[in-house]
Structure I
Amino acid sequence: MMKLVRESDYVSALRELASRIGPSRADCVVGIKRSGLFPAVFLSHALTLPMFADGEIDAIPPSLGRVLLVDAVVRTGRSIDKVKRRLVRAGHSVQVAVLYKENASSYEVDFFLEAYPALVHFFYERLRWEPGEEAAKLAPLEPER
């Protein structure tokens with residue numbers, strides 16, 4: 001059985017996660033590419049913290065030593081662990097927050113809402129965009145000057 005997280009449930013889940021984390025547990029938020037970026041942006045606003053993408057680790061000032069690493073789900077933990085190791089090597093302490101632990105993942109995270117025994121799919125994963133004939137006729141955007 002698969003869990004489908006609808007848009008309204010997604011926003012509610014992010015609000016609940018922000019309340020569980022609470023203020024002053026971190027100095028900044030780092031979002032893992034793709035599924036972790038929106039939750040990271042949401043949490044950075046809710047917790048009034050600066051936010052970085054996982055590709056910007058070198059740009060995080062040393063004064064922001066406590067990092068909240070964010071992704072939407074954890075399955076195996078490989079993606080999270082890879083980024084977490086980079087953050088630790090850069091001298092940061094790291095706490096991990098996800099919305100869901102998928103397939104009852106055994107990967108340890110500091111904050112999560114629910115461990116779900118199967119796959120978790122989000123509303124945005126069900127959307128498909130396929131350029132049609134009309135889209136192919138559009139002129140490319142002019143570069144900004």
Structure II
Amino acid sequence: MENEIDMLKLENQLCFLLYASSREMTKKYKPLLEDLDVTYPQYLVLLLLWEHEVLSVKSIGEELYLDSGTLTPMLKRMEQNGLIKRERSQEDERSVMVSLTEQGKSLKEKAACIPAEIFKLSNKDTQEFSQLKSSLAHLLQQLAK
């Protein structure tokens with residue numbers, strides 16, 4: 001019985017550790033993203049578009065694990081701020097394609113230092129950092145099944 005009670009302690013909850021770590025990580029990004037004038041979720045969209053140039057809203061949602069109710073208003077704000085443009089696909093009018101504007105592309109250079117800053121803040125060496133990323137990627141893959 002004692003063992004079951006221990007399992008209900010907050011400190012023993014993996015979900016809490018992931019939640020709290022995510023919140024703290026997002027706080028670390030905040031000052032780094034102020035120069036870009038984007039939020040953390042907007043930064044994630046930019047990362048995808050810097051890598052792929054054009055993606056469908058559906059693909060962005062899948063990659064970021066976001067539903068359209070969360071993603072669509074964020075993309076509208078990004079478009080209003082001149083970072084992206086959204087256009088109906090010529091092949092399939094039901095699909096909306098997202099691409100970067102010149103302003104959105106220009107932020108890539110400003111953002112180049114962010115991953116190194118986050119690495120420094122982690123206080124991990126390269127191997128530990130890589131192992132942590134690998135473990136979290138594996139966990140995400142298992143949970144998303």
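Looking across I, II, the calculation of relative contact order in percent (Cα under 8 Å, 6 or more apart) that yields 18 traces back to II.
I, II: which one has percent of Cα pairs over 18 Å apart, for residues 8-71 alone, as calculated, at 52? Computed on structure II.
A value of -8500 was derived for helix-only ellipticity at 222 nm (-39500 (n - 2.57) for each DSSP H run of 4 or more, over all residues; to 500); which structure in I, II was it taken from? The read-out was computed on structure I. Here distance in nm of label points 7 Å out along Cα→Cβ at positions 96 and 112 is compared for structures I, II. The highest value is that of II. Could you figure out which one of I, II the value 16.4 for Kirkwood radius over Cα pairs in Å was computed from? Going label by label, the one that fits is I.
Source structure of the calculated read-out (distance in nm of label points 7 Å out along Cα→Cβ at positions 16 and 80, 3.8) within I, II: II.
Where a number appears in this text, it was derived from the coordinates with a stated rule and is not lab data. Model, not experiment: these values are computed from the prediction. Cβ atoms are built from the backbone, for glycine too; each structure is taken alone.
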